[in-house]
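Okay, got some structures for you below.
Since every read-out is calculated from the coordinates, none of them should be taken as a lab result. Just so you know, these numbers come straight off a predicted model, no measurement behind them. Cβ atoms are built from the backbone, for glycine too; each structure is taken alone.
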Structure 1
């Protein structure tokens with residue numbers, strides 16, 4: 001499955017190389033990050049790991065084909081895999097070690113996501129992809145550079161201070177959802193490299209009285225972490241999108257395509273379509289109505305159920 005996730009991520013990234021948001025991110029990284037051993041996909045540029053992750057992470061989700069999970073509430077590959085690829089070059093890893101790093105990152109993301117009650121993150125306006133992704137990114141990088149247990153704990157503590165990812169971007173078609181993956185990837189690498197050099201972070205970043213679960217989540221189930229089954233890999237829970245838009249639109253598109261295929265419908269005779277969505281889905285791809293029914297740009301379209309189904 002890790003190989004499938006890697007291939008899917010690369011396809012998503014190459015598909016979006018020419019997007020305005022990708023070009024802006026690439027130009028920014030080249031101008032503001034130092035040169036290094038890590039490849040910026042599709043450009044031939046070589047930057048340090050943080051700059052490479054920022055660029056590759058921001059480009060990956062732009063086409064909105066990125067993999068996802070219902071267990072952890074977000075998109076994983078566009079954060080974890082840029083880290084794994086850049087750190088593999090940085091540390092000279094083998095292909096097998098690259099895949100191990102990917103698996104560890106996905107495992108961290110989903111296991112913490114299960115414990116976080118990630119629905120509460122949505123309810124508070126946070127993007128689970130960004131918050132959980134930073135934690136997964138830090139552990140991906142930590143595995144790549146062989147951090148000690150104490151250093152890993154510090155890396156989590158450090159990246160916990162970078163956590164963000166606001167979802168107001170759904171309201172006006174702005175680019176910042178794409179930036180969530182790039183900033184999370186870059187933050188995870190930065191945290192692990194700082195920890196490698198002796199920088200410390202709080203060991204209780206998840207469960208502490210001012211930690212991640214208390215600050216961002218409601219009704220978190222921290223006991224799920226201590227009860228987690230580490231004999232299985234959470235990456236097996238990942239799914240891949242067939243359509244280039246928000247995953248909350250996928251079922252509606254499939255339903256319409258199936259109806260046309262099975263019943264030979266004539267679209268010219270359809271007066272209206274009624275779509276029923278779960279609350280969170282409706283809030284993302286159905287509201288505000290003036291934007292979702294009258295999208296003005298590609299991002300609006302990606303997050304509009306009326307547009308996607310029509």
Structure 2
């Protein structure tokens with residue numbers, strides 16, 4: 001998801017709108033998405049520091065840097081980084097520091113009083129931990145985020161799917177600042193309830209006449225503790241709501257300009273990256289439902 005500084009929106013009267021990438025601008029940003037995907041793919045096996053440096057170079061002096069950084073943020077969240085080797089880095093550093101302490105100070109050029117050099121300590125560590133001596137400089141702090149290696153991606157993004165994911169992330173981002181959310185739902189109750197439960201949101205449900213239900217959800221801006229964590233959970237719920245066929249949502253969003261209303265419905269065009277949860281918890285429940293439905297048709 002996007003951080004608050006990357007969420008783009010506009011205000012018109014009492015309404016607030018995410019600044020989605022529209023069809024008119026899509027061809028240009030599909031090219032940007034393609035460039036970013038190629039950049040990330042080319043950095044498999046390279047460190048996060050190298051990736052960040054390449055992203056800065058590609059961004060250059062762009063005036064639309066918020067969009068560029070937002071797209072890159074989604075890809076960084078999707079990327080998986082791991083240390084170069086599966087070793088106990090804390091134990092390695094502990095041993096090196098203790099060993100260096102015995103001959104402190106360690107020098108780059110030996111003299112009559114100080115004879116132990118840095119490379120000697122690292123060579124001893126390499127021998128003790130059975131590691132390549134020529135890699136010790138990088139391995140000593142190989143577990144730090146900047147030094148971790150890009151190994152794989154959780155999602156097989158295309159330029160089109162990345163752009164859709166970005167638009168969804170803009171809508172999710174506004175919900176970080178929600179005071180209260182009202183959802184009116186006309187179908188797919190079970191799927192939406194399951195995602196509501198998974199998100200662990202504070203909510204109330206009541207039936208509406210002649211059909212449908214109303215769900216009221218407390219937003220992160222309406223509670224006093226863990227607002228950031230709760231905001232992420234409420235943003236996580238939105239892709240689950242998108243799986244329903246007929247719904248509408250109104251949210252009161254707290255921004256510096258005051259409380260503004262954010263509206264979405266099932267015609268918004270946003271696409272969920274979630275998969276639908278199973279309708280039945282077990283085969284027994286599914287068989288019972290089918291049997292009951294068959295009998296009900298026979299009675300009518």
Structure 3
């Protein structure tokens with residue numbers, strides 16, 4: 001993903017970046033009632049900027065990298081209830097894995113209880129991600145409603161909706177507290193080609209190596225309008241290209257997650273365009 005330099009709220013300065021992503025998910029063991037899987041993800045931002053963090057006087061990081069590894073276990077009971085636990089360890093920092101201060105640990109659990117003869121279900125979840133917007137465990141309760149093959153909704157937290165009004169058109173949206181929102185409309189006239197448009201809001205937190213407060217997080221938030229196309233020429237490969245408009249862009253340090261209180265070193269970046277391309281492989 002490429003976001004060209006745009007002016008910031010610091011006079012005479014600009015900021016842009018290149019973002020690179022890599023992810024791998026693989027099953028480790030699959031049984032009749034149990035499943036174990038692992039995942040690895042890497043996200044790297046390379047910044048082009050001449051700005052400084054205004055309150056601390058520190059240089060703006062030249063790069064930020066998040067490296068995460070995870071392991072998940074899922075079990076289906078005799079009564080068809082399903083429970084699972086996910087654990088992760090990694091580092092999100094300008095100097096990843098430089099020390100224990102730059103490492104993060106996360107865990108989440110869930111329980112799915114079928115109802116209406118298995119058509120619908122209740123979801124109970126608990127998630128703790130120290131580098132997230134909330135610094136305490138986040139509970140979730142939702143009713144998973146599946147009235148027909150063309151519509152399903154998670155009513156509660158997390159919230160999500162998937163709707164196929166006609167065979168070639170799908171709308172889906174989701175919300176996870178505090179500010180993670182995704183919405184997309186996808187048209188698929190043929191099986192190997194689709195066109196989409198949407199809106200995304202969210203961000204990421206990092207642990208800067210030179211921070212003086214252990215609880216301080218350096219956070220970036222931005223919203224985007226997007227449009228693109230996706231091509232699947234063969235069963236095991238999908239290529240996507242997209243572009244759009246970034247806005248409400250801000251970087252700041254905080255000891256209270258993503259909330260507006262306690263923010264320092266805030267940098268606002270002017271809205272502007274971006275381009276992105278991606279390749280997905282499966283086997």
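1, 2, 3: which one has distance in nm of label points 7 Å out along Cα→Cβ at positions 122 and 170, as calculated, at 0.7? Mind dumping the intermediate values first?
Details: 1: 0.7; 2: 4.7; 3: 3.0.
Label of the source structure: 1.
For which of 1, 2, 3 does log10 I(q)/I(0) by the Debye sum over Cα atoms at q = 0.07, 0.13, 0.14 Å⁻¹, calculated from the coordinates, equal -0.31, -1.09, -1.25? Matching structure: 3.
Of the structures labelled 1, 2, 3, one was used to calculate helix-only ellipticity at 222 nm (-39500 (n - 2.57) for each DSSP H run of 4 or more, over all residues; to 500), giving 0. Name it. Structure 3 accounts for this read-out. Determine which structure produced the value 3.7 for distance in nm of label points 7 Å out along Cα→Cβ at positions 18 and 74, calculated from the coordinates; the candidates are 1, 2, 3. Of the options listed, only 3 reproduces it. Structures 1, 2, 3 were shown, and Rg and Dmax of the Cα atoms in Å, for residues 10-89 alone at 20.7, 65 was computed from 3.
One of 1, 2, 3 was used to compute Kirkwood radius over Cα pairs in Å, for residues 98-233 alone, and the result was 14.9. Which label is that?
Corresponding structure: 1.
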